[in-house]
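See the structures that follow.
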Structure I
Amino acid sequence: MANLSMKQLRYFDALARNGHFGRAAAECAISQPALSMQIKELEAALAAPLVERGARAVRLTALGEAFAERAHDILRAVEELEHLALARSDPLLGRLRIGVIPTVAPYLLPGVITALHARYPGLDQRPREAVTQRLIEDLGAGRLDTAIVALPVSEAGLTEMPLFEEEFILVRPSSEAASPVPNAEGLRAMRLLLLEEGHCFRDQALAFCAIDNRPPRDLMEGSSLSTLVQMVGAGIGVTLVPEMAVAVETRSARVALQRLRAPRPKRTIGMVWRRSSPLVDELREVGEVVRRAARPGAAHSISMVPGGLEVTS
């Protein structure tokens, strides 16, 4: 068998993930005919077809599926070797691909980016916002170096580093500012506005209210915390938001804020990365930077006032 090149493996990996020659070629920054030629040469070297070519898409053969899995493992191992060399010669002056969940990114990421730039001026930061499951998949596939998520994720092969905790705050229409603070049972009786499925914050809120995967008909969904808070301001229902989001999301909404009764619901925010990552020591340093950046950024304090809460900078 002829020697296989890393270039061919990268091109085939892109084709296997995209399922389309045009999209794979665009990802690899080459022309579609050039990509097609490389795949044909790879198939010739293997003396077997890897893909079934269709008019609109391609489908992997049985050999193609097995080959794609191993090619991806090889590419990830090579990338980790490159990271290892970089970490040894000049730690954290290369690229850092960091994922952040949507209920953290708008409130924490600006401060984290600024703090990392001050600590590592040469660092090429590449943040990405996505829900937890997508971030975990990207970590496992080697498309991210680390992610900031709600813990625990309890995934084999990942290291978890807790960073800080934050409470959930009840947001209700301003007309209800003097209403008693409900307990979990009381919340179940209200029209509860939550994030749509896929967001871990939704699952945590449902768990606090002891609502299972068949939520009541009164539960309504939104795509962002901002949408939920504005819906509350319009008198549609109530919602829960993480404390770090309160100052940003409630500044233009006519809502009342209340801390819930003890034991108050809260979540742990932390970083996760692959145990096999060669950047373990450097990622722990990054975690400390994130932890320090979160202190001012949890930054807006919330204090009790008659009828609810007050947010101060």
Structure II
Amino acid sequence: MDWSAAQAPLVATRAVHFAATAITVGDVMFRTVIAASAFRPDAAMPAAFRAPTLRVSWLGLGVAVISGAIWLLLQAVSMSGMPLDEAMSADVLSTVINETQFGQVTTLRAGLAVCLAACLVCHRVTVARRLGFAAAVAFAASLAWIGHAGSTAGEAGYLHLAADALHLTATAAWIGGLASLILFLAAAYQSKAVSVTCDVVGRFSIMGMVSVITLLLTGFINAAILVGSLHALVVTDYGQLLLAKLVLVALMLLLALINRLVLTPRLSAFGNGALHWLKRNCAIELALGLAILAIVGLLGTMHPAIHLVN
């Protein structure tokens, strides 16, 4: 592999940050896009669902901020070549924050995190919810500028950035949204709100399909730029890790199809166990998604396959 054990803290930090960002953003998108309309005719469900899902947003945002700060420190160590205690000096951190793309994007994302936190405080206000949605999408998409896409030169760089930003947003909508869907299904089981449950699950299926199509298209673009050929996909460590990621995505798609085609039509009768199986499948799907984000955390520290094959 073209990474060393010394990079393990950076890989772990990146993976945690991607996961926390996805869950936070997915949670906000789920409440704004899916739950907002479906909950209007139901009075009991919002209280049972919104309280735990807001806690998830706060927890995810907190973890994202903390892991983002650790990521900045680790980058300062990497860029300066100094030990951690010396790299934490004001001069080094100021240079990284003000004079590197990573530092500037991290500062922007910190501002987006503050904006999102303020919107979560005022979540009952319509304007705050809409602004929070925009801040959440930007918080996820901006990760593209501190990954491989941010260093791609020429006209391909703009295409790569756009594709990666959409890829990250779709990932958050699907993987992050699953956490909110699981919380919703738990609340639905208690309230027995059949019509609302069918409506929400149907809406999430549509968002999931849009996300999958976006992921496939943008993933192809990213792979063409970073891998370049089937040969590089097979013979390089980067390509093999990408293949492992694709296998996990395929497993997620299989579960999503089972949920959509087999379990969702059976939700009209809560007593048949469909809700239990749907919740279980979503939990497995989320676990696979988090594993994918762990792989993404590692891929970002490796040299792209296209640079390793002549």
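Taken together, the values in this text are just the output of simple stated rules run on the coordinates, not laboratory data. Note that the structure is predicted; figures quoted are calculated from it, not measured. Cβ atoms are built from the backbone, for glycine too; each structure is taken alone.
Details
- Ranked by relative contact order in percent (Cα under 8 Å, 6 or more apart), structures I, II are led by II, which has the greatest value.
- FRET efficiency 1/(1 + (r/R0)^6) of positions 115 and 275 (r between Cβ atoms, R0 = 30 Å, to 0.05) derived as 0.25 - corresponding label from I, II: II
- Computing distance in nm of label points 7 Å out along Cα→Cβ at positions 187 and 235 across structures I, II gives 5.4 for structure II.
- Comparing Cα Rg over 2.2 N^0.38 Å across structures I, II, the highest value is found for I.
- Origin of the derived value -13000 (helix-only ellipticity at 222 nm (-39500 (n - 2.57) for each DSSP H run of 4 or more, over all residues; to 500); candidates I, II): I
- Distance in nm of label points 7 Å out along Cα→Cβ at positions 227 and 259 - structure with the largest value, from I, II: I
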